[in-house]
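Since every read-out is calculated from the coordinates, none of them should be taken as a lab result. These numbers come from a predicted model, not from an experiment. Cβ atoms are built from the backbone, for glycine too; each structure is taken alone.
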Structure P
Amino acid sequence: MAARSRALDSADRIYFTLAALIGSVLLVYFASVPLLGLNVAFHFYLMLWITMASAFNVASGFAGYMPFGYVAFYGIGAFTTAILVKKAAFPLFLALPLSGVAGIVLALLFAPTLRLSGIYFGIVSLALAGICRLVITNMPEQLTGGSFGLQLGSRAHPVQSFYVMMAVMVVALATILWLSRSRLGKALRATRDDADAAEMMGVNVPIVRLYGWLISAFFPAVCGGVEAWYTNVVDTETAFNTLTTAKTVIYAVAGGLGTVTGPILGAVAMVWLDELIWRQFPLLNLLILGLATIILVLFLPRGIVGTLLRKKPQWRRYIP
C-alpha cells in the first residue's frame, strides 16, 4: 500500500508539473504578443477558441453530451454585455462577469433537457439555440438593436480586451484542470460511461450532470461578452452563428475529448491551419479546412492526445 501511495504521489507530481509547465508557456507567450508587436487579433481569437473548446470539453468529454446549440451561451453572453454597457451604462468589468451569470441562467433553463442523451439532446439543444436567436431578434429594437444589433460606442480597447481574454482563458483552464482530478470530475466521467452503475455507487447523477453543464455554460458566455467588447458590435447573425458551435466541436475533437491538453492542442493546431489555408487559398478556405478535418477524424478518430493515450495508456496518469 505504501509503495502504491508513493507511485500515485509521483504520478500526481508529474501531472501537475506538466500542467504548470503548459500553463506557464501559454501565459508567457500570450502575454508577450502585444509587447512584441505580433498579430493581436489572431491571438485574441486563438485564446477564445482554446477557452471555448476547453469549456465544451466539460459538457462532451467529461459529461458525455453533444450540445449542437452550444453557441446559445456565447450569444447570450455577447448580448448581455452589450445591453448592460450600452443601455444600462454598466461598467465593462461588471458587465463581463454578469454575462457569465446570464450563461448560467440560460443553462438552468435548458437543464430539463439533460434527461435526454445522444442525438436527441443534440437536436433539442440546436433547436433551443435557434429559439434564443429568434427571441433576441424579436425583442424591442430599443433594447437589442433589432436586426442591426448594438454598437458599444467608443469603448473598444483591443489590447485591454486581449489581456482580459487571456485572464478568462487561464481561469477556464485552471477550472478544468481542477475538475479533471476532483471528485466531481470523476463522478462526471463515471456518469458518462454508465449512469446506472454510477448511481448504484452513490453518485447523484442529475446534480453531477447539472454542475458540469453549468461550468460548460459559464465560460462561452464570458467569451461572448469579451468578444463583443473587442469588436465593439453585436448582432444576432454573428452572435448566434452555428459556425461557432461547429468550430468549437472540431477544435475540441481534433485534440481529444476528456483531457485538459486535448482541446488546447486541437484549437492551436486547427486555428493555425485555418489561418495558413486562408492566407494561401482564401477562396478555397472552407473546402480545404473541411478536407483537413475529415482526414484528421479518419486517421485520428480520438484526436491527437486521445490517440496518443490509446497507444500509450500508461501515460494517462501523467498527461493532463
Structure Q
Amino acid sequence: MEKTADEILVLGMESSCDETAAAVVKGTRTVLSNVISSQIDIHTLYGGVVPEIASRKHIEKIDQVIEEALGQANVSLDEIDAVSVTYGPGLVGALLVGVGEAKGLAYAAGKPLVGVHHIEGHIAANYIEHPDLEPPFLCLVVSGGHTHLVQVRGYTEFEIIGCTHDDAAGEAFDKVARAIGLGYPGGPKIDAVSKDGNPHAIEFPRAKIAGSEFDFSFSGVKSAVLNYLNQCEMKGEKICQADVAASFQKSVVDVLVGRATAAAKKLGEKRIAVAGGVAANSSLRQSMKEACEKEGIRLYYPSPVFCTDNAAMIAVQGSYEYLAGTRHGLDLNAVPNLKIGSRFGK
C-alpha cells in the first residue's frame, strides 16, 4: 500500500562544510531525529575551516551520525522512502563525502536518491517550526558563504532577486572578528561582544549597488573596519572591541533589514523568512522583527539549531523534492558552485 505524503520517511545528509549531519523526517515537516557532529573546535585552532581536515573528519563521522539518526528515529534503512543529500554548493571535498555515502546507501537499499541544494535546505528549515508557512514568500538567506534575497514561489521553485557582489555577510563577520581579536567563528562572538558596545560609536558605511536595488556588498564595510583599526594603531589610540563589533554589526544588519523589507514591499510579499547561520544573530532578529511589525509583514525564522548547517533541513527539502518527482542517478556529483533553482537529473 502506497504511503501518503504525511507518512513518507526521508533520510537527510549534510556535509557541505564543517558539520557532519544526518536526520530523519516524517512527512515533510516532522523531525524524528537530527544528529550533528561539529568540527568547530578543530577549525578554531586555524582561525577558519581547513577543507582537507573537514573532508577527513566527515569520512570519520558520517557512518556514525547516520546510524545514530536512524536509531533516534527508531526506523531502519528499509523503512526509509528516500535518501536525500546536499550536493552543492559547498567545499567540494566535503560535499563528495556526503554524496558518495548517499549514493552507496541508496544503491544498497534500493531507495530513490534525491540531491538537495544547500541554500534551498536552509530556506526549508523554516517549515519545521512554522506549520502555517507555505509558499509564496520572500526569504533572506544569510550565511558564511551566501547572502541572497530569494522569492520562494513554490516548494521547489525559487528566484533570486538579490545577492552579494563580493563577501557574504557571514564571511565579513568572520574577517572582522579575526581583525579585532575575537577569533573563529566570528558571527556568534561578534553578536555576544556587541551587547556591551555602542552601535553608534563608529559610523561604518552601508553600501548600495547602482542599478541593483536589492543586491548587497560587504567588502566595503569590512575594509572600513580594517582602516579604522589601522588608523587607531598609527595614532596610538585605544580600540574598544565592543564598540567596533557593535558598530560593524549594526551597519550589516541595517543593510540586510532595509533590502529585505524594501523588496517585500515592492513585490507585495506579506511574509519574510530568514535563513542561514547569520539568522541566529540576535541583532538581526530584533531589527527584522521591529521593521516587519512597522510594515505589517509577518516574520519567520528557525530556532538556532536549524539556522546553522544541519540535516533536518536537507531531509525536509528532500521530502518536497521527492514528492515533486525529483530523482538523481548514481552519476550525481558534488557541485561546489551549484546555482539555486538548479534541477539536475529531475
Structure R
Amino acid sequence: MRKYLKFICITLSLLLIIPVFAGCDSKTKDKDVVTVCEVTHSIFYAPQYAAINLGYFEDEGIEIELSNGQGADKVMAAVLSDNVDIGFAGPEASIYVYNEGKEDYTEVFSLLTQRDGSFLVGREPDSDFSWDKIRGKTVLPGRKGGVPYMTLEYVIRQNGLDPLKDTTLDNSIQFALMAGAFTSGTGDYVTLFEPTASMLEKEGKGYIVSSIGRESGEISYTAYFAKKSFIEENQDLIERFTRAIYKGQKWVEANEAKKIAEIVAPSFPDTDIDLLTTVIQRYKDIDVWSSDPVLNTDSFELLQEVMTQAGELTKKAPHDKVINNTFAEKVIKE
C-alpha cells in the first residue's frame, strides 16, 4: 500500500512538472529565431541596433541571433551555404550572385543605409582638405571589389583624379586591420567607418578630413537579403522583420543623437556615450540612414555605375530581379 501511495505521489509530481516545461517550450516556439550575419559591427547601422534594443523585433515575434561576417563576400557565403537566414551587406554581393546565373540567387528586401558610411582619415588635421591632396599619396581603401573601395574610386574620379594613376590604393590590408596598420605608419590616408574613425581622432592618431558618403551622394549601400527560396517560404517572417527595421529607421529619424546613443549603447559596450553621440550626429549630418526600407531604382543604378567604373561589373542586373520591395512597400503603407 505504501509503495502504491509513493507511486501515486511521484506520478502526480511529474504531472505537475510537465505542464511547466510544456509552457516554457510553448513560449519559446512563440518566437522565430532568425540568424543574421552583418558585414561588420558599426554604429553605421544604428537603426538596426535601435530596433533590437527597443524590442521592435520582439514585438514582431522575432529573436535575432547576430553574427559578424567581416566582409560582404563572407556574409554572402554564409547565406548561400544556409549557415544563416539573412545577410546584411552591400547589394553588390547580390548583383554578383545574380550575374553568375545561380538559380536560387539572393534578393535584397530591405535597405538600411543610403550613403557610404566611411570617412577619409589623414595624419594631420586639415580643415581645407581637397581631393587633390591625395595625389601621389598612398590610401588604405579596404577590399577591392567591395562597395567602400569602389565608392572611394568613384569620388576620386568625381574630383578630377584617376585612382589608378594619381594615387596608390593599397588594398593588401584586411578591413579589420586597416586602422592598426595606419596608426603603425602604413599609408598617408585610410578610409574608416565609425566609431573607429572618431576613436582615432580622439586619441590623436588620425583626423577625419572628408566624408565619402557626402561626396558620393545617395547610393544603395547596406541592405538585408536572403535566398529567393527562403523569402518565398517565409514571407510572413520577412514582412515582420522588415517592419521591425522600419520602426527602427523611423525612431532614429525622429530622435536626437544623444538619445539614440543611449539606446544603442548596449550594442557597443566598449564605446562611451559621448563618442557614440559624436558619431551618430556626424552620420545624421550627412543623412546616411534611409528613412524607409525601400530600395529605389536611381540609387541602385548609381551603385551599378560605381561598380562599372571600378571595372567590377560588365553586365548590369535588373532592379526587379535583385530587389524585392514587396515587403518594404507594404509596411510603410500601414
> Thinking only about distance in nm of label points 7 Å out along Cα→Cβ at positions 115 and 291, which of P, Q, R has the largest value?
Replying inline: P
> With semi-axes √(5λ) of the Cα gyration tensor in Å derived from the coordinates and found to be 36, 23, 16, which of P, Q, R does the value describe?
Replying inline: Q
> Can you tell which of P, Q, R yields 25 when percent of Cα pairs over 28 Å apart, for residues 75-226 alone is derived from it?
Replying inline: R
>> Ranked on distance in nm of label points 7 Å out along Cα→Cβ at positions 35 and 235, which label among P, Q, R comes first with the largest value?
In response: Q
